[in-house]
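Listed after this line are the structures, all set down as structure tokens.
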Structure 1
Amino acid sequence: MAIYSFDLDPVTLSIDLSVGHIAELKIRDSQRILSPLHRASWVEDPDAAFPEGTPPNVKRLSGDFFCAPFGRNDVEDGPSHGWPANSAWDHVETSRQDDRLTASFRLQQLVMGATVEKRITLIAGHPFIYQEHSFSGGAGAISAAHHVMVHMADGGDLAFSPKQAAQTPPEALETDPERGRSVLAYPAQTENLAAFPLADGGMADLTRYPVGENHEDFLTLLEAPDRSLGWSVVSRKAEQDRIIVLKRPDVLPVTMLWMSNGGRDYAPWNGSHTGVLGIEDARASPLGHADSCGDNDLTRIGIPTALLLGEGRRVTLRQVIGACGQLPGEGALNDLYEEGSTLSLKFQDGGSRALKYDPAFLAG
């Protein structure tokens, strides 16, 4: 498979051009090299067996990929999560200007008649990738999401920008006990992330991962209104690092969490895909493309779930992914905010840490 790699200290990045996934991300933090993103073990296994109809995005499951539409593809003919996550991209160019390196890619397929482009910028000294996806032209409405995946060898703590609620969809990901298991209650909703209903009547703390053993679960976090910066931070216990995902809440107003912890017994998962958390910043309904484009549970409370395409129109989505090591004595993360040309992490003990960061990227 064609892999395109580029780097600018402290970041090294590889793109799997067959599906547009981030194949590998490495970030240097002082003397450490952090590997914040997940890549499924079967991707490099030549003997891996896949059931008939397994989409390419599962076969090549890696790092982060762009979904358009998100989930069920029931408006335009195509695979789940759309062509951007399942088909080939061309490398267009890589350019260097001052302290910035930008690689550009174009999807070979059209999405609702639109051309889809990916631009990833690295900035010298910044422990982040700044990525942008754009739709040019086309017609109709499209849902979209990123699909960042993190692996935790021994769990970790989760922190988020303020949310108004967390909710599960009408049905669990796995309803057949012969194939897999889910542990959260479906449907369910709570405003308290530390007390989400479980199927057995108990409560799960969504600020800790995992929430159970041998389970496959999915839920949606609804961003609190009037926020300028949305964020998710995974503080990994064994790896002693923090993975940071940033967005604009007015553009991507929900964050969907995919909890994949050994809850699927069929190929290629085979009960061995464990400790994986998907952080899926989205403008989408979890129920698929058609639901996203119409009146749905989210739009009825003022949360947009689709983007409008059109001739001569360019629609752009931006997201930032980064990582840093955990320093001794920092403790749990309490808050995160932009401060000048830095991103400041504030901890529960009152301490803080500043990372080099470009706030203009998401604001643009």
Structure 2
Amino acid sequence: MDATTTAYDTLLREARERFEQASDFTVAVEEEFALLDPETLDLVGRFEEVQAAAADTGLAPNLVGELIASEVEIKTGLLETVAGLPAAMQERRAELAALVEPLGIALAATGTHPWADWKAQRIIDTPHYRRNDELLRYVVWRNNTFGLHVHVAVRGADRAIAVCDGLRNVLPELLAVSASSPFVEAVDTGLHSARTQIFTRFFPRCGIPDAYGSWDAFERYVRLLYATGSIDEPTQLWWSVRPHLAFPTVEIRICDAQPSLADAQALAALAAALAARIARAHDEGEPVPLHPHRLLEENMWRAIRYGLSGELLDLDRGVAVPARARLEQLIAWVEPVAGEIGAAPLLALPERNAAERQIARYREGASIEDIYADLVVRPARVGEL
């Protein structure tokens, strides 16, 4: 057995062991923010300065780079229940905003920057991102996007795969409510989530994964990728939901970044509640359909194009329904488990999501620049948007 095989054998064995020992439904959230010139609101490649400024603060363990130097990611850290998410997310946003303001940097969180030129951005100099640059070239250069990721711990390797399989069904719904990126390259794209079109349609091993049914089936696929040189680290599985091989979590990666703290909190709670509800269904033998990829992709396109304003297919009944009604149905479905994990008080749909609010202002005559300016996160208004 060569060294490479030994490395991924060890990776997969240890990942499985971590899942078998995990504590159910602990959570963590990651939010990605654009770093901006406060006057022009152009992207500025100053991540290294932000990282240096954070070095001696409590934010340091929860602040990381994310591909381009004009982007920063903050993490809540591990939380025992969803009930801890609102305070943790507000605290991290406030810490980040206070950190960058003296540096002359502003922040915003939408799925795309509305006018930045991807050719003007610089990839940060880390081994991980240098490797991605070598592998993906134009694909990674073009990916100037910003998301919100939710990690939910799931006990049991097969059970974690069952949760991933079930979450495939609701990725379009999560995208529909989270859509925040109608503008990119200084145009109204006609999409509600331009980020998703850019990211999931460009990257390999991205978007909606197959349903694997068991850890063994998932592991066989990952082994094939390693053995054939298709991947050399597990983060090169860029799916919109994935079992994380470094943590015993199911990671939900479909959502656009959220300008509004309240929307971000509600979205994270819904994602966590859906994961817990699917785990409960698995435990109790409640059937969770494994819908064909082609039908899920139809809903994904509808969510990209129309967000919360359009219709999604109810795949169990074979009919189109308003996206908002479909989200309300899901909230009702998760309510019993949501109460147990502390998510219930947060489960509310916004009157309009971030994309709808921006599109409405644009149709009223506001410029893209003015719309984006109103979404900038500043220390005094962290909780206002």
Thinking only about mean count of other Cβ atoms within 10 Å over residues 7-14, which of 1, 2 has the largest value? 1
At a computed -500 (helix-only ellipticity at 222 nm (-39500 (n - 2.57) for each DSSP H run of 4 or more, over all residues; to 500)), which of 1, 2: 1
Ranking 1, 2 by relative contact order in percent (Cα under 8 Å, 6 or more apart), the structure that comes out highest: 2
Matching task: 3.9 is the computed value of distance in nm of label points 7 Å out along Cα→Cβ at positions 103 and 167. Pick the structure from 1, 2. 1
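Using mean count of other Cβ atoms within 10 Å over residues 79-86 for the comparison, can you identify which of 1, 2 gives the largest number? Don't skip to the end; give the middle numbers.
Working: 1: 23.8; 2: 19.1.
Once mean count of other Cβ atoms within 10 Å over residues 79-86 is tallied for 1, 2, the winner is 1.
Out of 1, 2, which one gives 0.15 for FRET efficiency 1/(1 + (r/R0)^6) of positions 191 and 279 (r between Cβ atoms, R0 = 25 Å, to 0.05) as computed from the coordinates?
The structure behind it is 2.
As an exercise: distance in nm of label points 7 Å out along Cα→Cβ at positions 151 and 311, calculated from one structure in 1, 2, equals 4.8. Which structure is it?
It was calculated from structure 1.
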State the single structure among 1, 2 that was used to calculate mean count of other Cβ atoms within 10 Å over residues 71-78, giving 17.5. 1
For FRET efficiency 1/(1 + (r/R0)^6) of positions 159 and 287 (r between Cβ atoms, R0 = 30 Å, to 0.05) computed as 1.00, the structure of 1, 2 it came from: 2
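Taking semi-axes √(5λ) of the Cα gyration tensor in Å, for residues 31-174 alone from the coordinates of each of 1, 2, which one would give 27, 21, 15? The partial results should precede the final answer.
Values: 1: 25, 24, 19; 2: 27, 21, 15.
Traced to structure 2.
Where does the value 2.7 come from, among 1, 2, when distance in nm of label points 7 Å out along Cα→Cβ at positions 87 and 327 is the thing being computed? Could you put the intermediate results ahead of the total?
Details: 1: 4.8; 2: 2.7.
Answer by label: 2.
No value in this document is a laboratory result; all are computed from the given coordinates. These numbers were taken from a predicted model, which means no experiment stands behind them. Cβ atoms are built from the backbone, for glycine too; each structure is taken alone.
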